[in-house]
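Some structures are shown below for you to check.
Every number here is computed from the coordinates shown, using simple stated rules; none is lab data. Given the structure is predicted, the values throughout are model-derived calculations rather than measurements. Cβ atoms are built from the backbone, for glycine too; each structure is taken alone.
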Structure I
Amino acid sequence: MNQNREKYYITTAIAYTSGKPHIGNNYEIVLADSIARFQRKMGRDVFFQTGTDEHGQKIELKAQEAGISPKEFVDNVAGVIRSLCDLLNISYDKFIRTTDPDHEKQVQKIFRKLYEQGDIYKGAYEGLYCTPCESFWTESQLVDGKCPDCGREVKPAKEEAYFFRMSKYADRLIKHINEHPEFIQPVSRKNEMMNNFLLPGLQDLCVSRTSFKWGIPVDFDDKHVVYVWLDALTNYITGIGYDADGNSSEQYKKLWPADLHLIGKDIIRFHTIYWPIFLMALGEPLPKQVFGHPWLLQGDGKMSKSKGNVIYADDLVDFFGVDAVRYFVLHEMPFENDGTITWELMAERLNADLANTLGNLVNRTISMSNKYFGGVVSNKNAQLNENDRLVDQDLKQTVAGTFARCRAKMEDLRVADALTEIFNLFKRCNKYIDETAPWVLAKDPACADRLSTVLYNLVEGISIGASLLEPFMPETAEKIASQLNTSLREFETLETFGLYPDGGKVTDKPQILFARLDVKEVVAKADAMFEERRMKAASAASASADAKSLAAASGAAVTNPGAAAADHGAEVANSGAAAAAPVVDLEPKPEITYDDFAKMQFQVGEIIACEAVPKSKKLLCSQVRIGSQVKQIVSGIKAHYTPEEMVGKKVCVLVNLKPAKLAGVMSEGMLLCAEDAEGNLALMVPEKDMPAGAEIC
């Protein structure tokens, strides 16, 4: 790092690796990137850290469901999260993972240090536990009997645990917050933390768990793993070289304390109460500022996979492009209140702001420069009358004053307002075209110098605007500068109007920056995409519900996931007798997602041997060849098939069911069957001869 420049250390909350993040999650990383890029342009020595939070009970359970190790699970999800960061052109300096060995080692050392100095003690926890949030709650903290953070069910739990003495540092933290009003932003978040948590009194915090193993082990008590927040929050210091033994790196000494922790408003408590207290106990300075940004909502509600209204960044990029997505999420988020995203609103914003206000301005200016002067841009500084002088003066003042206004907004983290100031510059340039009417000037040779001046002023205004736009829409800014045949300027030059080289030449082939979109067509395509996903999820839900139903009924056989297409009866009527065909109506089970269905592996199997299970009236034990493997599967179909009938059949098999003993015999899968209203079963077999092991999809 250049020691002569003022440092600026910015972090995001690290993303939890329980699944693919939606655009509401990605908003934070784009917001942080715009701030980091702006600070770099301001001449500061910026270090921008983001990453992934990879431990906890939820991940352990999800890995079990997927049939892979927790490390394999988080490796996959962390790869997806990082790829989305790269897709959105995020200029991070470090991507930390809490499974990084150096982080895990420091967490163990931090835990031991806090224990040895008496801040952590061993006890037992009894309370109401929310697995998704990995949080214990008291009865009084619940909202309508459910978790106050996520609204889900909680369950009674008790276990041995280590606790952190939070109350020891509470008064000191209250004093710090009162003396540093900039510490928690916006102010509404500060008031919430003081009134709801600090002033009523802090309870000691559980910092270890014994009920699961996927975490960083407590190195002096291997029954325990470090609980999520002490692990996750310390990434902000471990990632830059903190050492609990007092041997921290030069980078840590340069960067800490952080200038800005950028986080979602839902985790403000952990970052403004737990984290500062941990730092106080370690004897380290507190971060300068924690900003809890609002949420980006889908339509009129929070995005949720369970609601089926999730929008992903890669979907949006496919429709609109990277910079259009960056512009939208930055522009549409108020400082304190939640923002809204819809496909219709995105398309309208692209058309109005990007294609019209910005794109059309650049294209018109370059096209007129080529049409009237062969692309050469000359500053004749010519005005024909007083009105021309006033119009030019107003344009120059607006353009040259934009940087100061933009900088003031960014200092207050009002990123949407800063972006608005830049687009006000572009709007002023468009107004200048209307005021000066270049096409009218072009008709009179005596106005040639005035026309040249007008076009120079436009090119200069666009050049300054593009340079300001770079932190927010970097690719677009570069494209504009390239078409103007210039370079993006340093911020320190942006208050001076007239630096575009006199006699410079713009491109003779202007490119469309943003093509206008048909809003109805965009919405229709998005609806079709979501409908396809809903249909897949519904199909998976039907298959899963039937599988569970028959598994309970027969002990081993399950319903064919394709049976919904042919009804759930024992036979299918021909088209001429459809009205008389027998049907079976089942009580609907809860909907599942396509991700739930995708966890099940169905293949064609060939039964090579079968026998009755001794001392059982219902069960047959089949040896089923699936590819090069043979699985033993116990099925409750003895009343419907003899062992001899079974041998040689090609059947449909659920192959990745967890093995279980039935009547003392191990079963390694399930055979798929259909069941009618009288309880008659029929094995589901491929319509055409398929090889053993063929995938059913």
Structure II
Amino acid sequence: MDKKNYYITTAIAYASGKPHIGNTYEIVLADAIARYKRQQGYNVFFQTGTDEHGQKIELKAKDAGKSPKEFVDETAAEIKRIWDLMDTSYDKFIRTTDDYHEKQVQKMFKKMYAKGDIYKGSYEGLYCTPCESFFTESQLVDGKCPDCGRPVTPAKEEAYFFRMSKYADRLIEHINTHPEFIQPESRKNEMMNNFLLPGLQDLCVSRTSFKWGIPVDFDPNHVVYVWLDALTNYITGVGYDADGNYDEMYKKFWPADLHLIGKDIIRFHTIYWPIFLMSLEEPLPKQVFGHPWLLQGDGKMSKSKGNVIYADDLVDFFGVDAVRFFVLHEMPFDNDGVITWELLVERINSELANTLGNLVNRTISMSNKYFGGVVENKGVCEPVDEDLKAVVLATPGKVEEKMEKLRVADAISEIFTLFKRCNKYIDETMPWALAKDEEKKDRLATVLYNLVEGITIGAILLKSFLPGTTDRILSQLNAPWRELSELDTFGKYPSGQVVTDKPEILFARLDLKEVLEKVEALQAKAAAAAPAPAAEEKEEKAESDAIDLPAKPEITYEEFEKLQFQVGEIIACEAVKKSKKLLCSKVKIGSEVRTIVSGIKASYSPEEMVGKKVMVVTNLKPATLAGIESQGMILCAADAEDKLSLMVPERDMPSGAEVR
């Protein structure tokens, strides 16, 4: 029977520098999904790579005293090194400077032009170099790029444009009839309400103000706009040919089953990319999943602060699988995750060292101590065994259910529930007590057999997420590999098998103080090596360190006392339709839930808001904003650029707590 095909991609990494751990999270997440699909029996093709053209790279190469090609050759090699370090099992690493890709992009551009979807005109607008995007004045947020918050510059040039509106209705229909196309649901709503339904503008798809790009072969003064170049890697990488001479691989794997991308580029993948495919008359990908971000716990990562966290530094500290575990297990499905050194140490100690490592070590040690390493099923069962077996045998199905929904963190939690049940089984059966009674020797043997079998099944399920750890566990247990389809029966571990007589420590417990001392030294070294910020950046920072406000008239304490401030918990949040600034939050204050509208959309996404504890003015007279009655005010601090930060309690406080 032929295997079913499964094609998964990551966004290709922009080759402007070394990826930090937030960038690296995506490749590890995609790898876990790809490995699990292989375990399920799919014929998987897993593609990643690098996006290597554009003005930003041209400028960075110039600053480095290198040609753009020399620059991207170095950065692409570094990105690939990090992906390999993280034990990712990609099948193809594509580069947009690959000859085949460049030739196909030129063919696609010409094909779109020939059918009238691309036309020549001129563009005058505001351009963000880091985002490679043009914006109108109305699209800016506080005069800055709406995507990254950086300054934009006026630009006018001759350009080719794509008629986006030609395919807008067809795309809207596709999204409405394929609810699984954009995930999570919140991303779909954002695309529909903020971009598609208000109407699409034609898209600039070429540039003349720089040269580092794929030339438009019939008009060589132009280079292809970076997004048209980058997005098409998903088809060129599997053998697409614009002339129709498709590679067999393309016929086998396109359309892609899953594009896994960061939530910040969801618009390009769910609006521009499907429309390009419609123009090429090719099928659309089956699903685009916009994953959340992994955020630094103590603020934005900055090279000058020396607090950027890189995957290779984490691996040096904790090992590959510990880092894989953290980024996969700590990321919520649709909210941003947080990474701190303290949290890393806590999770490694509690989950990996205690729950898993200690379980494996104790089981092997007891097998050696009481039976010389021989593991036998003597069949002396008690009722407690049935509950253990039920938990173990239910876990594969639960993991499959979570993985079908791309809830990777939840799938890992199910596996660790199995390991925790095994630990509880040790406490319930007390092997050390059974060992004191010769008549209970067969019962003791059965208990240890059940533990080895439970750990074996758990380890096999763990393979997609912590591949190296699985191999080490199965090697120590001398356990034969089983496919997922073989995990439906408890008791397949060969009775009489011998475990290792030298169990190794899978994960050593870490001392937080020692780790933080090493981190401090690492950050000091990184900060010293970082280039000095430009004069204007220093000036900007100095201005932002302190803000003087014009004084308002004094009030009495009695006047102040009239205001009521309380802690509220945001339990739901969504963007206000047809508003560029407003978010509508459901805020739990004590036992009451209020609707509060806030002008904070430029600083927070709806997904970021959910779950936060905030300070609320609760006795403010209700006001109607954008047709919605707002029943209070969420307090924020604003910097000199009017970027907002929610006022949150330093310690975890209950909803409804008084602020005074």
Comparing I, II on mean count of other Cβ atoms within 10 Å over residues 334-341, the highest sits with II
When mean count of other Cβ atoms within 10 Å over residues 214-221 is computed for each of I, II, the largest belongs to:
I
The value 4.3 for distance in nm of label points 7 Å out along Cα→Cβ at positions 126 and 510 was derived from one model only; which of I, II is it?
II
Taking 32.1, 110 as the value of Rg and Dmax of the Cα atoms in Å derived from one of the structures shown (I, II), identify that structure.
I
For distance in nm of label points 7 Å out along Cα→Cβ at positions 94 and 326, structure among I, II ranking highest is II
Given a value of 2.8 for distance in nm of label points 7 Å out along Cα→Cβ at positions 14 and 182, calculated from one of I, II, which structure does it belong to?
I
